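These are the structures, in structure tokens.
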Structure 1
Amino acid sequence: MEVLVIGAGPAALCIAAALAERGVVAEGLAPEDPQQPWPNTYGIWAPEVDALGLAPLLGHRWHNTVSWFGDRLGGPAVQHGIDYGLFDKAALQQHWWRQCERAGVAWRRGRALAVEHHAGGSTVVTEAGERLEARLVIDASGHRSPLVQRADEGPVAGQAAYGIVGRFSAPPVDPGQFVLMDYRSDHLSEAERRCGPPTFLYAMDLGEGVFFVEETSLALAPAVPYDVLKDRLLRRLSHRGVAVEVVQHEEFCLFPMNLPLPDLQQRLLAFGGAAAMVHPASGYMVGALLRRAPALADAIAQGLQQPALPAEQLCRRAWDALWPLELQRKHALYRFGLEKLMRFSEGQLRAHFSTFFNLPPQQWYGFLTNTLTLPELIAAMVRLFVQAPWTVKAGLMGMRGRELALGLRMLFPAGR
């Protein structure tokens, strides 16, 4: 075969479908069924899917998108003015699966144990002892993959969340409303607000009396435990006079926010979480998968059309398409910013995000979706610093830990 894709989640199906559209002979390998329902929810800012012509894949879309950055109930909401969507997971999965099926992409059941490289391509060795040959291997099995090589740059911060889809004694949010961040914390003790990990509510009305509420930690190392998040969520609801009546689904979410880039010289290509494509500042990834898969698939398809091209060069071209220099620098800049936010107190975070969402919408939206150019991103961060209160400025100016190394990474990316 030409390409073997390891994994069966959104990243694996996305890149396999993009390759199939370009006539690449590909197969998949995963221990689970690629049509098995995905457990987690996937949100996205609606203009991202509008631009890609994929709005029908949204199961829900909200026009009333808000946040709260005060410390107590009441107070003005920040109106975002940009629609937010939640993917219909089954529709998204089938969208990619049908493309794979039409092109004859088959998924083998098995777990990749090792990858061996040779002049003509690579060999994946499975736990069952199978040896699968391909010109190029793509690991899209997630951030925990033991096969993808990356530098150890210290603790990896995780965004952790505990959520409930269900019915409640009273609406936890207003009808037709989506809440991106609710940092109000008057349900916590003074000691918890002062010394505990800052967390916020992410919530939405799913219609017909069903709501999704999720207590979320932006990013910490180590990550906030699920039992802490669950306790905070239930106390937050109780403080508002809301009780859980029916639990339809519990969501346990944990993924790395500041994972270093993979070694871009290695012969094993990666995509999705394995390739550190989770946005280091917002946690989003599906939009990046949809936008970046075509360019990567184009580079691979064009390389495969050159039989004399060494497999090593084919992989290098693919890495260059996935992580061009500007995206490497932006990734370092986002990680640099996240390092600072992880040190912020709850009060500093509330002030920071209040200032952030007071930027022009094209700036904060482009920052969260990673659609700004590098100069535009720097301009947005400079504007944020100028407009921020002194408590936030003080936190942004301090240089601790690995921030200096990440700052230098913006000038001298590790992949070059």
Structure 2
Amino acid sequence: MKTGDPELMRAINRYAVLDTIRRYGPMARIDISERTQLSTTTVSAITASLLDDGLISPRHEGDLRNAATRGRPRVMLELAADAARVVGAKIMPNCLVFVLADFRGEVISSLSLPVRVDRQPVAVIADLVEDGIRRCVVDAGLSLNEIDSICVGLPGVVEHRTGRVRSSPIFREADLDFRKELADRLGTEVIIENDANAVAMAHHWFGRARDLDDMVLVSLEQALGLAVLHGGQLFRGARGLSHNLGDLVLENSADGPIRLASQAGERALIPSDHANTRFAEAVRLGRGMAHAPALLATEGDRLVAAVMAAGQAVGTAVANIVTLFAPPRVILVGSTLSLGEPFIAALSEAYHRAVPASLAGVTELVIDNPADEFWARGAAAVALRELYESPWSTTGPAL
């Protein structure tokens, strides 16, 4: 069995210390040692190198053990907010959202640009993203050369390692090197990420999964996405491929496979040729789901039946995911949740009917529909995590 080499162990331990300080800090070295289960010698060596690199900073406090006695001030360590800055972005069919975050993940500035981007040429979309990033940076009183990394989240099948987008409802073309499109314009490190993975990181860092290192997130938007977090890390396929839940096969028919997207995707629920002219126009502008609740209230049985069928399909798919992974929590997010009670009730009923009895009560279902800025903040968290794992000026000994 091959053991990790010293550099690998150094990187793993350094990340564990940084992430522990992020999650629980400010904290003393002894507390870091207890949380990470690293020896106090190892923690002292790592924190010394992190202090040298300016990634953490000390805070001196009085003796916390006994306020009535005078003691040597306790040194608490915290992340240095200005050690790095990143930009996270979320690309949607009808809007671009950006956040600029510091090394702790706190938002410095944010920007939302309501502009239709789907079906535009790739170069035009890249130009719009570049302009949004530059504006967000300038609004914070910074320049682009002060940004350490940029992560752009979008729907579809993405190769995280290469930045290639194999397919996405945002683009006309398939198999695009979108990372290169942006990196050439911005001249800095660019990460392309599936948006479900990005919002999963947002929940892990800031939201409904802060207490967990294992969970599943299902994204229900124009594309149906899946993110799996295991051991605090996103699980990806070969070459860092993201998961497209919409491609899940529900049934093989004589006409070909019936996939989840054809039953529960946004386009299946709200076609652009709808008889309601006002609603059809909203769909064409990528805002159909925002108007769907009002249409449900006026159109009655036909649309309600389609919404319930979609909820049942998603609920069954989630039960299959739980059967495979048995996660402690599944978080459901996305604009489709705005369909409300008919969709959510059908989803819940189908899930509880399909999940194996042996797994009953194992997984908590959480319904959450965060603001678009939260998704962009998740993209920033993806960029920060990679910075936490990167070698800096000093690396300290591998102990």
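Comparing distance in nm of label points 7 Å out along Cα→Cβ at positions 7 and 55 across structures 1, 2, the highest figure comes from 1. Which structure, out of 1, 2, was P(r) over Cα pairs in 20 Å bins from 0, in percent derived from, given a value of 26, 56, 18, 0? Source structure for this number: 1. Figure out for me which of the structures 1, 2 the number 3.7 belongs to, where distance in nm of label points 7 Å out along Cα→Cβ at positions 23 and 47 was derived from the coordinates. Value 3.7 for distance in nm of label points 7 Å out along Cα→Cβ at positions 23 and 47 corresponds to 1 out of 1, 2.
No lab work stands behind these numbers, since they all come straight from the coordinates. Quick caveat, the model's predicted, so the values are computed rather than measured. Cβ atoms are built from the backbone, for glycine too; each structure is taken alone.
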